[in-house]
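Take a look at the structures listed below.
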Structure 1
Amino acid sequence: MHVFISILVISAVWLKGDWKHWEKYHSVMLYFAIGNLTYNFLTANHFLWRIDPDFLFNHTLTEMIYTFIIFPGCALLFIGNFPKGRSKVVKHYAFWLIVFIVGEYLLTLTDHIKYQYGWHLGWSALFDCIMFPMMKLFYHRPLLAYIISIPLAIFFIWYFDVPVHLPVEDR
């Protein structure tokens with residue numbers, strides 16, 4: 001399933017993405033990847049959701065495919081095809097929300113994603129409603145997006161009681 005999704009994203013980027021100008025969207029692609037890496041790092045012992053491998057070897061390899069192929073490709077498609085005009089913008093956001101929510105729903109049906117500690121598809125949908133505007137904000141005002149991302153991350157860590165252990169200095 002995960003390899004199929006990555007092939008689908010690569011094909012979509014090739015056919016519909018502004019991949020010839022990928023450098024314009026590179027920072028947003030990295031923002032998305034860094035967000036996923038940060039989630040995996042902070043929740044390594046307390047995953048709210050966990051993408052389970054199918055025929056891939058393990059969770060880490062599966063997450064790497066999402067972090068370095070699927071999510072950056074989606075960021076390129078989302079920002080690279082961003083329309084002008086209010087109704088087109090609303091349709092663009094709605095399209096991406098539907099893609100992500102339906103995609104995740106299919107992953108739940110096939111047992112390729114597991115939720116725990118109170119997280120569920122509704123939280124993912126809410127997170128998607130925040131994530132896509134944050135990517136758009138990051139494209140235009142990256143510092144502001146980083147500043148807003150910090151309290152958002154703190155909220156989710158606090159609300160879901162994610163144990164974050166800071167390194168202790170060796171003595």
Structure 2
Amino acid sequence: MNNRKIAFLGLFVALAFVLSYIEYMLPLNIGIPGAKIGLANLVVMVALYTVGDKNAIALSIIRVVLVGLTFGNISMMMYSLAGAAMSLCVMLIVKKLGNLSITGVSVLGGVFHNIGQIIVAMLVLETQSLLYYLPFLIVIGTITGVLIGFVANLITTRVKRVFKM
């Protein structure tokens with residue numbers, strides 16, 4: 001890994017942490033408990049398209065652990081890690097296939113983040129009744145995925161142009 005990628009990864013970790021903090025301090029109340037915009041996922045998306053898959057994976061894990069230790073607890077970290085892992089796996093696969101834009105990849109990431117969290121919640125709470133909650137989360141994941149993907153596309157284009165990545 002060259003110095004430029006290391007510097008970018010450090011900046012991405014810091015930015016993802018700050019955006020997580022902002023989102024933690026300004027909770028979105030749209031009537032669906034746990035629904036969030038996913039501002040830190042913006043940083044993961046930009047990293048995925050600028051510094052590579054492995055670095056985006058590292059960023060995502062570091063972000064979840066730092067935020068969990070700072071603002072949450074082990075339970076929150078478990079849900080976040082499940083959502084992040086499922087989201088990132090799907091985004092990596094779809095990105096490699098090359099059929100979707102950054103926004104399309106982001107939408108799938110948002111949707112599968114929610115699916116990962118629901119699966120963990122169903123296992124922890126030992127109930128399948130949480131599946132009824134999933135359609136609402138899929139709609140939220142789609143909307144936030146479009147917003148995050150649109151902004152990530154703008155940022156990625158500029159970062160690649162300015163820093164010739």
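Rule-based calculations on the coordinates, nothing more; no lab input. Keep in mind that what you see is a predicted model, and the values were worked out from it rather than measured. Cβ atoms are built from the backbone, for glycine too; each structure is taken alone.
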(request) Can you spot which of 1, 2 the value -22500 was calculated from, given it is helix-only ellipticity at 222 nm (-39500 (n - 2.57) for each DSSP H run of 4 or more, over all residues; to 500)? (result) 1
(request) Using relative contact order in percent (Cα under 8 Å, 6 or more apart) as the calculated read-out, with 23 as its value, let me know the right label among 1, 2. (result) 2
(request) Figure out for me which of the structures 1, 2 the number 39, 19, 7 belongs to, where Cα extents along the principal axes in Å, for residues 74-113 alone was derived from the coordinates. (result) 1
(request) For the read-out Rg and Dmax of the Cα atoms in Å, a value of 15.4, 50 was computed from one structure; give its label from 1, 2. (result) 2
(message) Starting from the value 2.7: which structure in 1, 2 was distance in nm of label points 7 Å out along Cα→Cβ at positions 58 and 90 calculated from?
(response) 2
